[in-house]
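Trainee: Down below are the structures I want you to see.
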Structure 1
Amino acid sequence: MSLVVTGLIKRFRDITAVDDLSFSVEEGSLFGFLGPNGAGKTTTMRVILGIIKADKGKTMWKGLPFDQMEPGFFGYLPEERGLYPKMRVLEHLEFLGRINGLSRIQASKKTLTWIERFDLGDLRNKKVEELSKGNQQKVQMIGTLLHEPELLILDEPFGGLDPVNVALLKEVLIEIHQRGKTIIFSSHRMDQVEEICKDIALISHGRLLLSGNLKEIKRSMGRSIMRISVEGNKEFWTEIPGLQPIIDRADYLEFQLNELINPNDVLQVAMAAGQVIHFELVEPSLNQIFVEKVGAKA
């Protein structure tokens, strides 16, 4: 394991923001750190990096405390963006590269490479304050990864980006991940996390609800979702007490099953109502797991 968080506690007066939190992240992992608003994600990230001091617990990177690591081994993208508005994009990024240990030549070369990768070439001589919020975010993202840190911790990196730039950032994160870097990011978009992350942790009220390999988490929850397509009466499900679709689309329905609802009974009722075109039991999506786990702890 690269990152090991053990028994982390952080209180702000009467509020416990992080409550005995423990989890680990494998080296080279692309790791989704999830939770509802106010769950303690941002506080946890800041405590891990030493920006905020923990009341209890410890964080280790490859067996060593964070404060013993070389400067620049991590890159941090905070949720609140912090750029110098009067500086021009090119000089701003070269400045960030220099303060993170790059030589002037290295900073200049890497800045130009990443500016092109993020489609900011035409804006390199613009002042930061002249950029859109989305482009400012891309500038700050470049500043976070410019010095090629071993560990990237990104707080809501997709927030404020349009679909084109969301897709671009996903590509960049996958590229960095394939170079062996460890990436931890938070997001409210479960589909984004499910698409690119192998491992996750889910917290609520500062406590860990689950963590581990996403495929194994899904498998452990069983095939509790029924997906069915019917030509005929799509309201057949009203005949089964306690059954209600969680997804109702033109071409299929999905139902959350439980111990009181037999999938064979649902299938028989559907067949009586019309022609069943498709029927399968599937694992829950990450979004469905999130709703179930967080809702149970609300």
Structure 2
Amino acid sequence: MDVYSAGSAIHTASLPRMQVINDFIAFIREANELLQREIDLSPANQLVMSMISRLSLQLRSRYLPEEVQAVLSNEYIRLHQRQLQDKLSEAEFLTELSDSRQASKSQEPVLDAVKGLPHWPVYVALVRQELSTLHRFTREDRQSDKSPIVFVGSGPMPLSPIILHLLGDVEVICVEMDAVAYEASCSLLEHMGLGNKVSVVLENGSRFDYGSYNRIFVASLVRNKQAVFEQINRTSPSPLVAVRTAEGMKQIMYEAIDETQLQSQGWRILGRTIPDENLVINSTLFLEHAAPHSMLD
């Protein structure tokens, strides 16, 4: 989740930095233990929502590189970071599912209901940055600039694909492997009247055929990114891939891309977005494959 209510936070200005870091590690432990203990991670559980709000707020604070390293290298964090991310991912999915279903049933125009969601401005800011960066790499090719975009891991509330279409005036094909998310997103898009502009395919991104597409987005919550990258390289002749990642302390909440591994596998980083610290958590890497792709192998 990208936006939460303010909640209480650790006030970094009033404490010595080491104490702040120790308090933050203790807070992450508290958050993880709560999320592991609670059965219901849906928006109905206000205790869970409040805790995630506080965590999200704290991750937006400024940290020095050595402070980030101190937290990420902590033994408890190393052992439980993936476990925490899994629970945060589950909570985000359930929130998106609830939002999607409620918007589909809204008495007001569905797009207005979606635009009224608290995290709508976050996604607008992120997608606007992404489109601006994307255009830098496609402006020489006007045909490519209007070609469809594939979005892998669109979830039950496909805000990013919707905004990509609205801001970029392009067709978006969502690739979603979860059947519940697929049904919810199809219903939402149908009620919005966008079904012919933003479509959803029920498929694992590691098996989708990207042969007809060269602009591909990969969501931050996609766990099998490596397999998706391999499939893109196998099937797309000249892919430009935008993959959402996390940097610095934000790696607590979202999986970070191993850039060294990407480069060793022939991917070249063309550019990246820098998140607005007060709004956006994710950053986005833009990649192309430097070596001949394996469609010819």
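Trainee: Using the calculated result 13.1 for Kirkwood radius over Cα pairs in Å, for residues 66-137 alone, pick out the matching structure from 1, 2. Provide the component values of the computation, followed by the final result.
Mentor: Details: 1: 13.1; 2: 15.5.
Answer for the origin of the read-out: 1.
Trainee: As an exercise: Rg/Rh (Cα atoms, Kirkwood Rh), calculated from one structure in 1, 2, equals 1.07. Which structure is it? Please list the in-between numbers first.
Mentor: Numbers: 1: 1.07; 2: 0.97.
The value was obtained from structure 1.
Trainee: For which of the structures 1, 2 does the calculation of helix-only ellipticity at 222 nm (-39500 (n - 2.57) for each DSSP H run of 4 or more, over all residues; to 500) return -15500? Let's see the in-between values first.
Mentor: Values: 1: -10000; 2: -15500.
Computing helix-only ellipticity at 222 nm (-39500 (n - 2.57) for each DSSP H run of 4 or more, over all residues; to 500) on every structure in 1, 2 gives -15500 only for 2.
Trainee: Of the structures labelled 1, 2, one was used to calculate relative contact order in percent (Cα under 8 Å, 6 or more apart), giving 17. Name it. Walk me through the intermediate numbers first.
Mentor: Values: 1: 21; 2: 17.
The value was obtained from structure 2.
Coordinate-derived values only; no laboratory data. None of the values given here were measured: they were computed from a predicted structure.
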